[in-house]
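The next part holds the structures, each set out as structure tokens.
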Structure P
Amino acid sequence: MHAEILLFDGFDELDAFGPWEVLAGLAAVRDDVSAALVTLEGAREVPADHGAVVWAQAALSERPDVLVVPGGGWFDRGPVGAWAEAERGAVPAAIAERHAAGTVVASVCTGALLLARSGILASRRATTNPGALEDLREHGDIEVVQARVVDAGDVLTAGAPACGLDLGLHLLTRFGGPELAAAVARELQWEGELPAAA
């Protein structure tokens, strides 16, 4: 499995690094797993929402097995962040292309609005940050729920930023098995109910 986390200027750090902690950890112990921080443009510095500057390692692949999309910057409607990327359209278009090619797409927090803008949430259950649930409903045919993680098969969405860790563990259960996910959850001192393996 090759997982990529798509960064953009103004992404929320916790949205990206909760899943990254889990996916990169799995890649460290499994030869058949890799994880990368990517952008549409390729390897570069990416300024995040709360002031961190992160080095993205590569350009988004044509068909990663898993693509994780963080949110960030949605509520202030500024020139960077998820809202700005939704308005520009390149990130939603890239998400739609990868999903059409067979990539499992997941979002954290307001990253769900980028998935909605891409069109891949139509006729699906989905969640986002509680403060953006109404924004998600405005995208039409989406069954919007408030939850930590919603698994709709080839599309997953997670709630507020801390739910990124839940999403990472959920993906780990699917791709690494429940025993490995439980071991990682214990190491992280995460308390919650892990999903059953699909």
Structure Q
Amino acid sequence: MSVSRVAVDGLTKSYGRLTALADVSLSIREGEVLGLIGPNGSGKTTLFECIAGVLPYDAGSIRVNGALVPPRHGASHVFYVPDAIAPWPAESVRWALDFTIGFFGGAASRREEVIERLDLGPILAQPIGALSKGQRKRAVLAVGMLTPHPVLLADEPFDGLDLRQTRDVGAALRAHAASGRTLFLSIHQISDASRASATASSS
């Protein structure tokens, strides 16, 4: 019986009297793309931050490749792409991709494929802080796709994208998972999930 790439068991997180997560359990297999669908405020980001080691959790356990990951120690196994961020705003998209490969030891061999799949060629020279929401989303996803961590978490990866871009990004993520990477995506609209799935099926 194969071991799940990620296994979450009984995860609970509270903020004072507010329980954001209550006894959450799930598992993700190697090479799987798992979508977590729910409205804003339902705890999706809190779950991602606990798995990534950004937030401590109150109870439960997280295992990666069968090994227990203590609270706040997920960063060595998981790369987390939060929603609505603009890292290194004064630097170009090209610089961010090259820095990611150099700093994290990412796969330089995937660089051109990621650029092509996410249509980043026209914006490589632009500063990240000057990009539109959709352009920035694709650039930050490219950073995540170039990291070597076995698990990639992406919070709202389709937010700010139009229909064509959603389909293209969905296809890129599915192809990326086919190489053995495990992807966990937070999505608040079912339509985004269905578009990505339809693209993957037809690509």
Structure R
Amino acid sequence: MKENLRTFIAIELDDQVLRALAAVQSKLEAAAPPRSVRWVRPEGIHLTLKFLGDTPAARLEEVQRALAAAAARVAPFSFSLEGLGCFPHTRRPRNVWVGVQEPTGTLRALWRAVEAQVAPLGWPTEARGFQPHLTLGRVQRHVSSADLRALGELVERSNVGRLDGMTVRAVSFISSDLKPTGAVYTTLAQVALGIRDR
């Protein structure tokens, strides 16, 4: 195993959600300016809770224990997908995403629990907060201002409605190996959600 792995904590998506996202991607890709967006392979889309980045292999078990402690505080829950958007906004798009709707606050509670458990290990809490989303594609660097404007307008007028959702029963610790053909993801650990007796 490598000395350092590029890691993150995320919810892995089921096949039904991935198919729904692939259909949205296909429609957008057909209408977007050519070669303006590098679309994420559907199987590579996750609901990221915490990006850790370089993680020493010697600390993987420590992170897994922290993740288990966070997961034990949150019961399984469901979310749905609704709405399209761009970061930072549609006038200057850098990535294109589908929104995640979870009205009970359980997803946010899971995010807070993960942050609380990994912060003492040396991964500080994100200052910008948590905006749950699924990234469909990243805008290429060379894109002209006219194509950026066209892409932003496409996202604004595209109505994807409410897509399939899923029930979340586990959270995963994942490594990402960057290759010329795209990232290769490996699930290092998967921890079941559920409030358990102490």
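Summary table
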quantity: Computed 1.2 for distance in nm of label points 7 Å out along Cα→Cβ at positions 37 and 173 - originating structure among P, Q, R; calculated: Q
quantity: Structure from which 34, 13, 8 was derived, semi-axes √(5λ) of the Cα gyration tensor in Å, for residues 109-156 alone, options P, Q, R; calculated: R
quantity: Of the structures P, Q, R, the one that 25 was derived from, the read-out being relative contact order in percent (Cα under 8 Å, 6 or more apart); calculated: Q
quantity: For Cα extents along the principal axes in Å, for residues 125-180 alone computed as 42, 33, 28, the structure of P, Q, R it came from; calculated: R
quantity: Label whose coordinates, when distance in nm of label points 7 Å out along Cα→Cβ at positions 13 and 61 is calculated, return 2.8 (choices P, Q, R); calculated: P
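Rule-based calculations on the coordinates, nothing more; no lab input. What you see is a predicted model; the values in this text were computed from it and never measured. Cβ atoms are built from the backbone, for glycine too; each structure is taken alone.
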